[in-house]
Structure 1
Amino acid sequence: MVSSYLRRFYISFATNILDVPPRLLAFLLFLILLCVPLGKLSGYILTILVLANINALFATSWDLLVGRSGQISLGHALFFGIGAYSTALFSHYFGLPIWATLLLSIPFGVLAALLVGFPSLRVKGPYLALVTLAFPLILVRLFFLDIPGVINIKNIMGAEFGISGLPSFLPVPPYTPYQRGITEYYISLLLLCVCAVALYKIARSKTGIIFVSILDDELASKASGINTTRYKLMAFTISAFFASLVGGFYAHFMRGASTSTLLFGSPTAPGSFMVVIMTIFGGIGTIYGPIVGAYVLTLLPTFLREIIVLVGKSANLTLAIEEWTAIIYIIIAVVFVVAWSRGIGTSIVEKLNELKEIEEIRKDKKKGKKRR
């Protein structure tokens, strides 16, 4: 009986995972990420890995909006920042537990998506990108608003320093920093996996197919009776749902929220421009591509920095570490984009598809020989 269950499980696993290259890539990536902390990594490396998980989920949420429905947004950090700030406000001023602040951050992100979506969707293409880019910049200025005797938002939001002192997922003491790092890593990995699967299911659903039809030919979609404005607004809200959730997680992970969460970003600080680079680098419109791109671009500076330090020590040279890291980082990124113009993730999946086709051809040849 046990053997029959194992056989069914293997057949199901082979059919649904091993024979589908994107799912196989996701499964292999998940196994690698699951085993990474077993190597007794330093606290710094664990921090970078958590940031990679955060970047991956943030990039995947942007990919659903742009890669699937074609709504070019350069202000996606707005939803991330609102999630971070709303979480920080509920935690700092009301003392709510972490899980409650994370859940309460989502409605604010969705509401922001509706407020941004209604006026923004009146324009298209580069004009839409410019309009969405303006909103986070406006919000940053509002956070510094101080009208004496009327309202002092600057004091509430903490001005340029933001809101700090938020509780962590695992307090130190009684736990050690390493235990906290491991816990935060696995929580972020679980959050990434659950949300990535949810986004993948949405992309493969009827709603996701309509998103793609709007991306391919909006006029034909309208002619087919599809309310394109409704579905474009839905893409905004779904994307904002996940962006605000990961923004709330980022606030607790960093123990605070500042205006940097609303701006352009860097490999270790999510932002509007960095999420675009990561998604295109990994493969836009694929869901799995942004995850690959986020991991490569987040981890690459750390490894380059370590290599440059080792080279400097072995050759007795005094190198400008940050400058050389930035230069080599940009060169490698450009080479990758030129070599794999459709993204690293997309290129890997295409290669897996080619290998699968070659294997099927070999099997067909063997069957033909046996018949003879």
Structure 2
Amino acid sequence: MGPQHPSTHGVLRLMVKLDGETVTWCEPDVGYLHRCFEKLCESKTYPMVIPFTDRTDYISAMINEQCYVEAVEKLFQGAITVPERAQYIRVLMAEVNRIASHFLALGSNAMDLGAVTPFLYCWRDREKVYSIFERITGGRLLYNYLRIGGVRNDLPEGILGTPEDGEEKADKTFWGFINYLDNYVIPQWDGLVTGNRIFQWRTMNVGCLSAADAIAYSTSGPVLRGSGVKWDLRKNLPYSIYDRFEFDIPVGKENGDCFDRWLVRVEEMRQSSRIVKQAMKWLAETPGETLGKVPRILKPPKGEVYHRIESPRGEIACYVASDGSPNPYKVKWRSPCFTHLQLMPKVGPGHKIADIVAILGSIDIVLGEVDR
């Protein structure tokens, strides 16, 4: 299968052995999108690396930026202080980006199984997020917005909106989008897909992954939580200011199958909505600076850091080593998608060839991050 297959969410080749239509062996073959990201970083200054992080998991670019800039800020050992307002903006942007990422994960997973309409709805709703992000950052998919020490610019006036904003402002204000999400989008998804018997037949008891196996294979994010393991870095090892927010960690209900992973992502959108509302209330009431005092030329002291955060696909992490020069000595990126692809030989055999597409979609991979 592949590397051109449209249901592999990127340029991925799956080598599959069949007995009739039953899979007996499955092996992923990666590397078709390798762009030398980690090596390129060694020839760039620390700020110049930020746009490259956008292009790894380009569906959640804002969260990649957050991982990298927080890692570099750690290198300075407290010499750089991020203003409180910038911290809240980072959380706001990250959680809205998480929702947009789950739109694509859910929509493409449904389309892989033959449901085209949910995919079109997902595209409709992601465009609303991108319109808001474009007003703030100038970009719709790749942003280069976060900075070492804060964010590039404050939020435009009026973009938060008011709690009374409705669907007509879903592409203009954050409150409009969140109210649209809560009152219209998620109920529509539940009625159209989650409660659909055909979708349930295609995803229940398919690609089952036990909690023990999920831990043994070093999974994270919705894949791990879909197997019933209650682990989320935002709660268990809080970074940024996530310890100030109230939200729950959704987990799968039964088998750790494709349907459980679907349910976890839908519920995660609800929890991200809760976080966004709390962040908006604080930002509306508290003006302030958005960029701390940062040297004109960034030269972190010699040392190394490893920083990990919760992306829509799982745990991303950034290792940065400094030799005291303006360029990183070494950058290493941990990709949850790369880790999760090793599940295919585990959960694929025994299913039909059509189920392989469902399993791959439920893992939610982005090949730009796998190959880097």
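Read the figures in this text as sums done on the coordinates, not as results from a lab. These numbers were taken from a predicted model, which means no experiment stands behind them. Cβ atoms are built from the backbone, for glycine too; each structure is taken alone.
Computed over structures 1, 2, FRET efficiency 1/(1 + (r/R0)^6) of positions 165 and 309 (r between Cβ atoms, R0 = 30 Å, to 0.05) reaches its largest value in 2.
If semi-axes √(5λ) of the Cα gyration tensor in Å comes out at 36, 29, 22 when worked out from the coordinates, which of 1, 2 was used? Computed on structure 1. Among candidates 1, 2, the computation of FRET efficiency 1/(1 + (r/R0)^6) of positions 37 and 277 (r between Cβ atoms, R0 = 35 Å, to 0.05) that gave 0.50 used structure 2. If helix-only ellipticity at 222 nm (-39500 (n - 2.57) for each DSSP H run of 4 or more, over all residues; to 500) is computed to be -13000, which of 1, 2 is the source? So the calculation was done on 2.
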